[in-house]
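**Student:** Scrolling down, you'll hit the structures one after another.
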Structure P
Amino acid sequence: MKTAIVTGASAGIGRAVTEALLDAGWTVGLVARRADRLQSVAQVNPGRAIPMPLDVTDDAAIETAFTAFTDAHGRLDMLFNNAGIFSPTAPIDEIDPADWRRAVDVNLTGMFLCARMAFRLMRRQSPQGGRIINNGSISAHVPRAGAAPYTATKHAVTGLTRQIALDGRPFDIACGQIDIGNADTDLLRDAAHQAMQRGDAPPEIMDVAHVATSVRHMADLPLSANILFQTIMATKMPYVGRG
């Protein structure tokens, strides 16, 4: 039986991916801050869905929870590094430095801390190896208006993905990134609401289930194959071409 940890598992993309993995027979550790939301996800499959309430910026909590998960279930085959936040949108001179720091803490440092611990466990388990999938974003390539903290952190995630992929080679640790454009989640709805308040057109969206299918495809590959970068997006998004 394969095992995975999914961060940001209580809602949106994380919940969709968690449910897809559970349907496929995986045992899944569910990471998010709110224990009550994790319990509502876990109750669908209480034997293989393991709530792990913690803040991804807390390195000590990550070490304790990830170690307990592998002690209980034997190994860690995959980490879906998904937890993230979208800061209030504004021109850069109006962005609160506290919002910048929070975005960096969650979207970048949190992703580093979870990848760091997963890498450690995968490197030392037998048989050695595993897979880390980072949730990037279309914003890892092109920005949304007024989104400097989010855009900067997602560009940084791309560098982190490349580094983990390189450093993981000797240990059979594969690392890839999925860049998602406009999956229908609460996070997107908040961003869309802010955009429409500025007078922008509502965004094109796609069903979040398509993202879960794509992550599952990455996760199901043998460690001899890796999708380094995958982009999945709403077809009519104005991503390609000149604006």
Structure Q
Amino acid sequence: MKMDKTSMLYWYPKIKLLRIPQPRTEMIKTKLDITSLLGDCDGLTENGVRKHIDIPAVEKACEGMGYPLFMRSDFTSHKHNWEKSCYVARKEDIIPHLQDIIEFSGSADIFGGISFTAVVIREYIEMATLFTAFYGNMPVNPEFRFFIHKGKVICHHWYWVEDAIQNPSAKNWKGRIHKCWKRIDRDDDLSRLDGYARMVAEVLHGSWSIDFCLGADGIWYLIDMAESHKSWHPEECPNHRKIRLS
């Protein structure tokens, strides 16, 4: 079966050696697409998860990475449920948080569900958090999404759409976003990110989105990627049609 290019199993090996700051990452392949567990009466139980995921290998990877850490599938992290999904503070969190990500993957209505073919253990990097939001107290951080198409950078956009923010922890959250945005616009951050995106465009063909997040240490990290047509993109951008048809 042809691999879905949005899977980290496809794109991460191609970009991991680029001279771009990225979280340390380990991937453990599952024995099948784990979303199929949702149709199994034993699916989301601990026994069901252990049956199809090599939990000892996941635990070993977590121990080697160190807690806290960031855990996701090769397609998604269910980051909006942060405290019960991708953020893993201790060993006891592993299975219940995997269950959450599996359930989200299987029930996501976008594309009729999202595959889950690898458990991805990533280094937790403290980011320059502006506030927390959504139902899992997820950190909202400075993020930019760049789009590359046929070897060229064609546009970039601030990641967080204000209308999409729910349950923000700070009353002045919009002010924090605007202040951060203006500072980044004045600094050389965007030119640096543009250079990183060009490096990715040299090793990945086609049309892609690339997400960069600002760490508390002032370093921009490449944290995620996807095929462009599967990523949110502002309709008012002149490149919207090109991205949607890619």
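**Student:** -9000 is what came out when helix-only ellipticity at 222 nm (-39500 (n - 2.57) for each DSSP H run of 4 or more, over all residues; to 500) was calculated for one structure; which of P, Q is it?
**Tutor:** Q
**Student:** As an exercise: Cα extents along the principal axes in Å, for residues 11-66 alone, calculated from one structure in P, Q, equals 46, 24, 13. Which structure is it?
**Tutor:** Value 46, 24, 13 for Cα extents along the principal axes in Å, for residues 11-66 alone corresponds to Q out of P, Q.
**Student:** Sticking with this one: For which of P, Q does P(r) over Cα pairs in 10 Å bins from 0, in percent, for residues 115-218 alone, calculated from the coordinates, equal 13, 38, 36, 13, 0?
**Tutor:** The correct label is Q.
**Student:** Work out which structure the value 18.8 belongs to, where Kirkwood radius over Cα pairs in Å was derived from one of P, Q.
**Tutor:** Q
**Student:** On FRET efficiency 1/(1 + (r/R0)^6) of positions 35 and 107 (r between Cβ atoms, R0 = 25 Å, to 0.05), which of the structures labelled P, Q is highest?
**Tutor:** Sorting by FRET efficiency 1/(1 + (r/R0)^6) of positions 35 and 107 (r between Cβ atoms, R0 = 25 Å, to 0.05) in descending order puts Q first.
**Student:** Ranked by mean count of other Cβ atoms within 10 Å over residues 163-170, which of P, Q sits at the highest value?
**Tutor:** Top value of mean count of other Cβ atoms within 10 Å over residues 163-170, among P, Q, belongs to structure P.
Values in this text are rule-based calculations from the coordinates and carry no lab data. All of these numbers come straight from a predicted model, not from anything done at the bench. Cβ atoms are built from the backbone, for glycine too; each structure is taken alone.
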